[in-house]
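Take a look at the structures listed below.
Taken together, the values in this text are just the output of simple stated rules run on the coordinates, not laboratory data. All values derive from a computational prediction rather than experimental measurement. Cβ atoms are built from the backbone, for glycine too; each structure is taken alone.
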Structure 1
Amino acid sequence: MDFHKLKKELITYSKEIGIDKIGFTTANPFDELKSRLIRQQELGYQSGFEDPDIEKRVTPSLLLEEPHSIISIALAYPSKMNERVESKKGMRRGIFSRASWGLDYHHILRDRLKKLEEFILTRVPDVRLKSMVDTGELSDRAVAERAGIGWSGKNCAIITPEFGSYVYLGEMITSIPLEPDSPIEDQCGSCTKCLEACPTGALVQGGQINAQRCISFLTQTKGLIPDEFREKIGNRVYGCDSCQTACPHNKGKNFHFHGEMEPDPEVAKPLLKPILTLSNREFKNKFGDVSGSWRGKKPIQRNAIIALAHFKDETAVPELIDVLVKEASPVSRGTAAWALGKIGGEPAFAALVKAKVVETDSEVRGEIEKALNYYK
């Protein structure tokens, strides 16, 4: 078979189905990545969301029998909303990171990869294929870097010349020997703007991140947010874009190629107070289609409480007292106590004093005492 011709056909077809960039690489092991992953593990810098088996993350042949190439795809997403909503006193809003605007990108990329698989099968019926997006074993960024999609920036994101780092990535391991593309030369140079912009210092150095300090990771955890990070979260209810918005390669990059990626402003930048009282069904109806909902309602509610404290929103005190008194989740009660202490005022103080008498959870009691100390 003429694999050179097949590669050209794949490039052409990829554009027809809404893939903004496609690249090809070998299925050789990712040896350099392996050493970095081992070091990250030793330093305790991993998020815990990764596949724990490092060998699978760097060895395509463990995922598909006799692989010969990997196809990497990238889809550009918007960096600005066409419709805007404002945050006003008494109607404060949170923000989802840009990667969680519109329909969950996992669904979008899987759709494109499935179409690509079907096309390949019409050309090579006995082909072996394995596609993955984000939650697969391979590192999307390592594949994209080697396939020439973009270079790995100091912010640990793939930066494309065309779309900046505002791209979703996915890949497909194949048994077809497709000609590999050449990687793109690193273009970050001496720039350190992303490192300087990181609110928590999670970017240890160019190309190395301590996920345990990353706001994007912290907003997805389920426990109490450590004290040192709470005020740095600001009004982020999911994810963080600081290192991307600071990047000069993202300046002016804003693409609206895909209708399913268009954000609903009321979802991407939601009012905070209503989040505190959402039922599970209401949460699913409002946020269930976005990628930021994957950890469920509780982390988003906790983050909304932190955001209300960030704004020192006195109008939210009644809702926060309700959370402190009625919420079953100790994390929500504890975070609400801290927020009431931050916002201050007599009603908040009285509620904290009363809650301290009846609260049985030791962590929540600790948060109440901490909140009361703000009044001293």
Structure 2
Amino acid sequence: MIDFSISTELAAERDRVRQFVTDKIVPYERDSRLTSHGPTDELRQELVQLAKDAGLLTIQAPEEFGGRGLTHVEQAVLYEAAGWSTLGPVAMNCAAPDEGNMFLLGKVADPEQIQTYLAPVIAGEQRSVFAMTEPDGAGSDPNQLSTSATFDGENFTINGRKWLITGANGAKTWIIMARLAENPHLPAGPTLFLTDGDQQGIVIERTMNTMDRNYVAGHGVVRFDNLTLPKAALLGEAGQALRYAQLRLAPARLTHCMRWLGAAERAQHIAVEHAKTRTAFGRPIGEHEGVSFLLADNEIALHQCRLTIWHACWLMDQGEKARHESSIAKAYVSEELFKVADRCVQVLGGIGISDETVVEMIFRDMRAFRLYDGPTEVHKYAIGKKVLR
């Protein structure tokens, strides 16, 4: 049976999250600590405390870690509400990259690693990074990984350069992907390592200037200069990094969609209110067919995106991997929500390209969303391969 209803309890919690974001978080959108490189960590900590006080911090975490152990569908409903402000997921500790990293560590890390590296992230006390993307290597094709690791039986030594490493500046929990060289002790190949960000050998060269500004501390360029790590730094099994990355990416690409659906819904709300009050040629612009059709197209897209997300989440809740469906969702939702934001800018006219409203920021961030966790073209390539099999 197909059932699109949500429980009374979930609907009430959705409304509570939306109210919390509207009342407590939206006012921070004008805070000077929301910089061109995203929120500062000081601002993040202040927002996290607000969510903690409201009982809404890291609600997606497993129950054994103090969370609610939400299903994927429940996450979809609540993350959409949190995304009403781009700072909402930051406050509730369900923003990227921490949300995806918490999911991965909960699946792969050993008990000691969980206590040292995962628990503080769940508590909102520290941030994490996933260091994979490289200037001339791994990106859409992680098989091009060029960062190297050697192992002498006791210690790993990592060398290489990464960029677009979200939140690198100030992060404490680091997941690093490197290609482990042939050695007599462990399997070679792409491998994940887990360490503290204060280690000698992790050099943050700079923070990149990018069009988006919703991730804490922006995106860094990082160099690993003979980073030496003990055997205990191995995350999971040697040579299995690409498999673990897929484990992380399928749910993570969906949570991106959930959060940005909320942001697009906010942009639509602002555009609708503007269309009701702004007049031109003798009547509110919303009464002109050109504007009303833009808003109608947005409403259709928002509805379709929500159903696409919910379906993929429902499949995952049934125990399926849903890689195909999550690729469909990421490709479709990222493109459609960008069109929604673009149409909202058009409806707003001159103020749409200014910071008089948050729509301009949502528009820029939404453009970047089309690249997060794989660009549309990569997902369409994977979808096409499955269709042709």
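Some observations on this one:
- Structure responsible for -12000, with helix-only ellipticity at 222 nm (-39500 (n - 2.57) for each DSSP H run of 4 or more, over all residues; to 500) calculated and labels 1, 2 on offer: 1
- Between structures 1, 2, the calculation of mean count of other Cβ atoms within 10 Å over residues 135-142 yields its largest number for 1.
- Label whose coordinates, when Cα Rg over 2.2 N^0.38 Å, for residues 127-302 alone is calculated, return 1.15 (choices 1, 2): 1
- Highest-scoring label, criterion being FRET efficiency 1/(1 + (r/R0)^6) of positions 47 and 231 (r between Cβ atoms, R0 = 35 Å, to 0.05), among 1, 2: 1
- Highest-scoring label, criterion being distance in nm of label points 7 Å out along Cα→Cβ at positions 327 and 359, among 1, 2: 2
- Ranking 1, 2 by Rg/Rh (Cα atoms, Kirkwood Rh), the structure that comes out highest: 1
- If you line up 1, 2 by relative contact order in percent (Cα under 8 Å, 6 or more apart), the top spot, with the largest value, goes to 1.
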